[in-house]
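What follows is calculated from the coordinates using simple rules that are stated; it is not laboratory data. Values in this document were obtained by computation on a predicted structure and should not be read as measured data. Cβ atoms are built from the backbone, for glycine too; each structure is taken alone.
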Structure P
Amino acid sequence: MRFSLALGLGLSWLLLQQTAAAPPVRISIEARAQQPGELILVTVETEQPSSVTGTVFNTEVRFFPTREPTVWQALLGLDVDLQPGEYRLDLKIVTDSGVESSETRMLQVAPRAFATRYLTLPKKYVNPPADVQERIRREAEEVRRIFSVASPEPVWEGQFRRPLGGKVISSFGKRSVLNGQPRNVHAGVDLRAPQGTVLRAPAGGRVVLAKELYFAGNSIILDHGLGLFSQFAHLSTFKVKEGQLVQPGETIGLTGRSGRVEGPHLHWSMRLGNGRIDPMSVLWLLSDGNRARPRSKAISEFSNRDPFVR
């Protein structure tokens with residue numbers, strides 16, 4: 001009886017010691033705005049973290065270690081159609097010594113107003129004929145599968161930059177009316193680009209698609225790692241192949257007017273998992289190479305040359 005009591009008291013003492021040993025945790029949340037279509041960076045800093053995990057929107061949050069041993073980070077994407085409101089971000093931190101702690105933060109997602117654009121296009125791109133419906137379905141499923149698979153490590157490092165210099169001619173999130181018929185949201189930005197303008201990778205990535213699609217025309221999708229993707233549409237020429245690892249600033253294609261378009265330009269869209277996010281939000285958050293600081297074996301495959309510098 002005395003032995004059982006002593007054992008119970010000893011276990012309780014150990015549990016108290018483990019709880020008391022949990023180091024302090026600093027959590028910061030950075031974003032251009034907490035609105036639909038925005039990218040958010042979550043930074044967790046504590047002593048000797050061995051893993052950080054989290055959930056939000058009933059979805060796993062993928063944290064990655066950084067160049068600083070006490071810091072882990074994650075990217076969150078607020079989909080363009082996310083309803084405004086309060087969302088719970090739950091975190092679990094485990095140290096090298098096995099001590100666990102839990103943290104919760106609330107995300108306040110504010111409303112965002114989007115404009116409407118009216119376009120006149122060839123009828124076949126607004127009401128596609130029956131003989132291309134299967135092709136459209138097959139391509140949509142292929143792209144969906146690509147976005148559903150997250151590479152376990154970041155492939156980019158440092159800054160994200162604009163893929164070309166043209167100004168924005170159609171902003172993210174616009175509701176589209178095509179030939180008088182309401183259609184899907186414009187889940188990217190259109191950049192002014194005359195036929196044949198050089199397109200550069202905005203950051204390091206792996207080419208996971210380079211082919212012609214019915215609506216998007218000649219398209220390239222780059223996997224930047226951890227579920228973050230860039231897609232470029234309406235190109236005239238490919239300069240890369242699927243499976244190729246590209247450096248930031250490397251030429252990947254030439255712009256054009258293929259697919260469902262009124263004229264030559266670049267359509268640039270980005271995804272974080274299933275979240276459709278504004279590329280301008282990504283540039284705001286990740287154009288400073290000191291904000292997100294991923295550490296990845298894949299990055300070591302790049303040379304130290306900066307292709308943006310001429």
Structure Q
Amino acid sequence: MTVNSIPRLSAGSDLERVWPTAEEHGAVIIENFLPADIVQNLNQEFDPFLKPAPKSAPGKDFPNALVTTKTRFVNLLASISKSFRQDVLNNGALHKICTDAFKAYGDYWLLTSVAMEVAPNNPAQDLHRDLRSTHPILDYLRPDAPCAAVNFLIALTPFTEENGATHVILGSHRWPEIGRPLNEQTVRAVMKPGDALLITERTVHGGGEDTTGTETRRLLSLTMGISQLTPHESNLAVPRPIIESLTPLAQRLLGWRSQRTSAPNDLGLLVGQGISFERQLGLKSDQPLNHS
């Protein structure tokens with residue numbers, strides 16, 4: 001069956017269908033993934049870090065060719081945003097989808113979290129697959145292998161075709177090779193604030209060109225993957241008092257707890273002498289934090 005637009009499902013009533021739909025098409029838009037009050041809180045908490053931030057340039061140690069100089073971004077969001085720590089990392093829809101997606105492998109965690117602000121007149125990204133600059137091993141998995149990572153592109157401001165809504169090639173997650181994809185093959189991820197575009201790590205996509213000349217577009221990119229993949233960002237840099245204010249689930253997502261695989265004789269990951277990471281650290285959880 002040919003689909004001419006990205007399937008759309010509701011976070012409130014269609015969660016059981018989200019991952020099967022993403023598996024079939026490579027992408028799905030989840031409407032109302034984040035409530036309006038959480039979107040507002042995230043924007044307020046990101047403002048001090050995005051507004052004065054210099055526009056991105058090639059990094060001194062690790063350049064990023066996919067991010068243009070008209071894009072401002074900040075990561076390690078658990079260290080700067082209370083709403084990210086409390087509301088996003090514990091989001092029920094997020095965990096339902098990830099549990100469905102990664103059940104063949106076991107536990108999952110956060111590979112990277114980035115708040116991005118795209119300026120007017122931003123050029124289009126090249127069409128690409130995620131994680132190829134950080135996890136080239138993914139290219140060696142068979143196209144029919146269980147998915148090892150997904151990306152939630154969450155709109156914090158409106159996504160329109162005119163201001164650069166993401167291009168997606170439906171079905172491209174089944175391509176053996178990316179080849180030379182064309183914009184003519186894409187459909188657009190038009191979204192309201194709080195909606196999320198879910199794509200697999202094999203789905204070919206790219207940010208669009210802004211043709212308004214006036215609009216700024218903001219998003220939260222949340223890449224989740226199996227715990228057998230090393231995270232791109234190290235959340236061990238997050239101060240321990242912040243970590244100990246989190247739920248055990250959020251701590252696990254940030255790599256502060258041991259992980260489990262789906263192996264019948266699971267030996268665990270991030271363990272020592274069979275003792276969990278959190279026990280070795282004497283890690284507390286759900287502790288009050290004097291600042292946010």
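On mean count of other Cβ atoms within 10 Å over residues 96-103, which of the structures labelled P, Q is highest?
Q
Identify the structure, out of P, Q, from whose coordinates distance in nm of label points 7 Å out along Cα→Cβ at positions 40 and 168 was calculated to give 2.8.
Working through the options, I get structure Q.
Relative contact order in percent (Cα under 8 Å, 6 or more apart) computed as 19: which structure among P, Q?
Of the structures listed, the value fits P.
Say we calculate percent of Cα pairs over 17 Å apart, for residues 24-87 alone for every structure; which of P, Q gives the highest result?
Q
Can you tell which of P, Q yields 18.2 when mean count of other Cβ atoms within 10 Å over residues 32-39 is derived from it? Don't skip to the end; give the middle numbers.
Details: P: 21.5; Q: 18.2.
The read-out comes from structure Q.
Determine which structure produced the value 27, 13, 10 for semi-axes √(5λ) of the Cα gyration tensor in Å, for residues 112-159 alone, calculated from the coordinates; the candidates are P, Q.
The read-out comes from structure Q.
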